[in-house]
1. Rank structures P, Q by FRET efficiency 1/(1 + (r/R0)^6) of positions 132 and 420 (r between Cβ atoms, R0 = 25 Å, to 0.05) and report only the one at the top, that is, the highest.
2. Match the computed value -11000 of helix-only ellipticity at 222 nm (-39500 (n - 2.57) for each DSSP H run of 4 or more, over all residues; to 500) to one of the structures P, Q, and report its label.
3. If semi-axes √(5λ) of the Cα gyration tensor in Å computes to 45, 27, 19, which of P, Q did it come from?
4. Compare distance in nm of label points 7 Å out along Cα→Cβ at positions 36 and 52 across structures P, Q and report the one with the greatest value.
5. Using distance in nm of label points 7 Å out along Cα→Cβ at positions 76 and 484, single out the structure from P, Q with the greatest value.
6. I have 19.6 for mean count of other Cβ atoms within 10 Å over residues 284-291, calculated from one of the structures P, Q. Which structure is it?
Structure P
Amino acid sequence: MAQLNLQQKIGQLFMVGFDALEPNEAITRLIREQRIGGVILFRRNVHTPAQVSALCQQLQAINAEVSDEPLLIALDQEGGMVMRIEQGVTPIPAAMAFQAAGSVADCEQMNFVNGDEMRQIGINMLLAPVLDVNNNRLNPVIGVRAYGEDAATVIEYGMAALRGQQGAGMIVTAKHFPGHGDTGTDSHYAMASVTHDQERLRAVELAPFRAAVAQGVDAIMTAHLAFPAFEPDAGVPATLSKAVLTGLLREEMGYQGAIISDCLEMGAIADGVGVAEGAVRTLQAGADIVLISHREQQQRAAIAAVLAAVDSGALPLARIDEALARVRHLKQVGAVRDWRARPALPQGLMKAEALALARRVQQQALTVAGAFRPLDPTLPITLITVEVRNRSEIDEVASARNQEARSSMLDGLRRAGMAVREYALSAEAPAHEVAEAIAFAEGARQIVVQTYNAMLVEGQRHLLAALPAERLWVVAGRLPYDLELAVGAQGRLAAYGCRPAALEPVVERLLSAA
């Protein structure tokens, strides 16, 4: 530590993002001038595995010109819809699909595959697994990203995921502490509150994180949520709360690993104290890594604010040194230290046994609710597909440059020999699109609707209610709870995702009486 000046120490505590397929001027400046300690990648940085591999190597080489400390390079590669790298890698099922499939061993093995493939590409830190308990069906941001709806299930499958990812040599990050499951608000846009008392929180929300601490998780990511049972100021989210991060997580739960904030550009922080002040306050609260995913201006302002806070005495130098020590400890893993030895091109992606396992999990996860009547292969199908068109921090729409398949069953049904026509509408389901979809289905003999979180979207609910149940099949393309909106449908299937790997077994089941 003595070899670094204060500016360099502070830079090591920041993980930042940028928007390019190659190192651009913004990230190069931040590495060289600010000595930032980590980089987060999103789909905006991804084309092919070979390109991402080269990008990671370029970032590490730029950093090596000015620092002996390699970069943390992180990714939200959870599985399901939250896969920043999709093309050219094994499709990992969504977390909830594993408990639907019923095999803890498969969960561990698939997460090993995930970690192993990411390590080959140059990623050394997974921002996964999600350990939130999805006990609120109206949760707009967790849902199938969770391993289950109760603490015991999340612990069983979440710890298997953790073992698999760590076994592959990755830095593993449990999120979102102290628990984002029981909320009806997306903290990307506003701050929510979990109002249960301490006894309930310890028994449910905190239990998976306590298990992760016992299992030696490398890092824990914070949630931008108020937890008044532990932080009496309702305006202070967990990310900024010393009572939560230090009092609860460190002192009560005994966690000594790294704490990373969720992105401070999310609305719950950015529209509150602001990004720069948020950086100071999350470090004061006990965080070790400050995540700012998007704008260089915000990233530089936050670094400057932390430097000013140390200079003024508002943020003790001892807190900086403590955080730096944890960051350096993370960087001791082989995936970080051995970046120069990594082959230029990944050699072990999409192995036959990994692809077969992914297919089996998706097939076993497919859930049929109630009575089921297969489609009649002699009759045409009217397919109504609800698709994600607007990018969010969770749903990153496929970039045209990647030529990724749509989240639609159209091609699969046609390959099976069915006559299909399709109307696609956006997940927000505006009234004019819903009206067009209803008109499109008028008189159709067989109507298949693929929803996307319909129970949270009025337009999608109206669409399902307007279609004739005796000619309707419903596929829940994300939340399985959508199936409750059409109890009279001829077939109701939950896929726990709507990417091609999740939809393939759906098409097979729709056409099979078995």
Structure Q
Amino acid sequence: MSAQLPPDLPAGLAGLLDGWWASADYDVAREVLQRGVGALLCLAFLQALGQFRPLLGERGLLPVRRFTARVRFRDAPSLFHLHYSDRLLVVVAGLGAAGGAAVVVGLPQAGPWWVPTLVLLALWAAYLSIVTVGQRFYAFGWETLLCELAFLAAWFGSPAVPVPFLLVLAARWLLFRLELGAGLIKWRGDPAWRDLTALDYHHETQPMPGPFSWHAHHLPRWWHRTEVVGNHVTQLLVPWLLWLPQPLPSVAGAVVVLTQGWLVLTGNFAWLNWATIVLGAAMVSDDVWRALLGGLVPGTSASADAAVPEVPLGYLVVASLVVLVLAAASVRPAVNLVSRHQRMNASFEPLRLVNAYGAFGSVTRRRDEVVVEGTLAERPGPDDWREYGFRGKPGDVGRRPPQVAPYHLRLDWVLWFVPLGVSGPWIPELCRRLLEADPATLRLLRHDPFDGAHPRWVRLRLFRYRYTTPDERRRSGDWWVRRELETIVDPVRLSVGGGLTRGGSAGGTASRPRGR
């Protein structure tokens, strides 16, 4: 079907544009993309309401105000450069969650093309404002991906206008970079991906195992080899189908959805897999949806001669300019893909419009976990220390890894990086907040062993974890086996002035966190 271009366009220009604006085969893709992005934004803003203030707020572990005092607005554009308060964060995140929910149910899409555009652009700006000041707690590839997805989805307009095929190509370019970038960083990075042994380790050492990760780890080795080969096919070969005629892009999208579904079952990667599933489903054309589901798909059961909405001149101009901007911003990410020094999860401009992606360029062979402990004893002995429980990360060896994704447990995630040598000033602040029994910080945890009382001392120890074997699990009921490696933060307590005092009688001298 051909889109109805503005009647006052010159005949030559109209003929040229008709080939790019005649897309009446991606109405379902638009719905999938916009509503899926709306759901992810709603979730992201809701979890900001729950976690941002204790992590980054006025009394957070890495306060926003300290960050904005040393980083220029042009390098980290954010509403919070003008002013930050916990109250303003609640307003921004609350309105963001409501806006995302509105997109999910289709309220903005019921209006002219510019209504969903303005709503999604506002959500993009609001979430970008959070991400750019989020520091270590927002330094994840899926944050950048959600920003890019929100900006792209905004320009798909509403059902009052046809879907510009150039924007369909922009969505394919995003999925292409996402998948191929992840495949190349693995192939270029760790030899375990090339000798097909990476999945011998991954299910056990991934940052946040899920309830089926133990089972996936104990699958036969031939299956792990099959997983790696399937990963290489999906990420290195399948993305090229996106540039071929339909139905091959639909096939590529379906493969992505299926493989991401396996990752959802075997791990907890926040909304990374779900965002990729949304993109993969948006690659499927209406013709394919019609062949699969027929009249069950809204808008695809109409006859081929059904009227197609006219393209307003303003939308044609604006969408074309956006595509040109995205094309210009794509140069450095494209060069990054072919570079021997490929960067992973990198932004090349502060608005994060077109980015580089990747995951697990190296696979850890052993799992080391930080265990946080406190005690009420003034002079604690070995049996006086009690362990704080976290919501997602391994701790209690008898606790089955929970399903938390697509929710993102930010404190749990950054603690996974500490044994890898990635720490920072937030660790002493975490100790301080635990010693203060700060209610907001304690709400980030699953279990406070002191029920709100102030511990006298806090310390951090490092343990080596591994899954139990099936036989060990039958005998003990445990999911993990662990052994202590070292103490990485010796006992600290609050001084009279509110600072941290080193160990002494509690058993040693406080030390800086050490990477392994």
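1. Values: P: 0.10; Q: 0.55.
Going through P, Q one by one, FRET efficiency 1/(1 + (r/R0)^6) of positions 132 and 420 (r between Cβ atoms, R0 = 25 Å, to 0.05) is largest in Q.
2. P
3. Working: P: 40, 25, 21; Q: 45, 27, 19.
Computed on structure Q.
4. Details: P: 1.8; Q: 2.5.
Comparing P, Q by distance in nm of label points 7 Å out along Cα→Cβ at positions 36 and 52, the maximum is at Q.
5. Numbers: P: 2.6; Q: 3.7.
Going through P, Q one by one, distance in nm of label points 7 Å out along Cα→Cβ at positions 76 and 484 peaks for structure Q.
6. Values: P: 25.1; Q: 19.6.
Structure of origin is Q.
Where a number appears in this text, it was derived from the coordinates with a stated rule and is not lab data. Remember, it's a predicted structure, so these values are computed and weren't measured experimentally. Cβ atoms are built from the backbone, for glycine too; each structure is taken alone.
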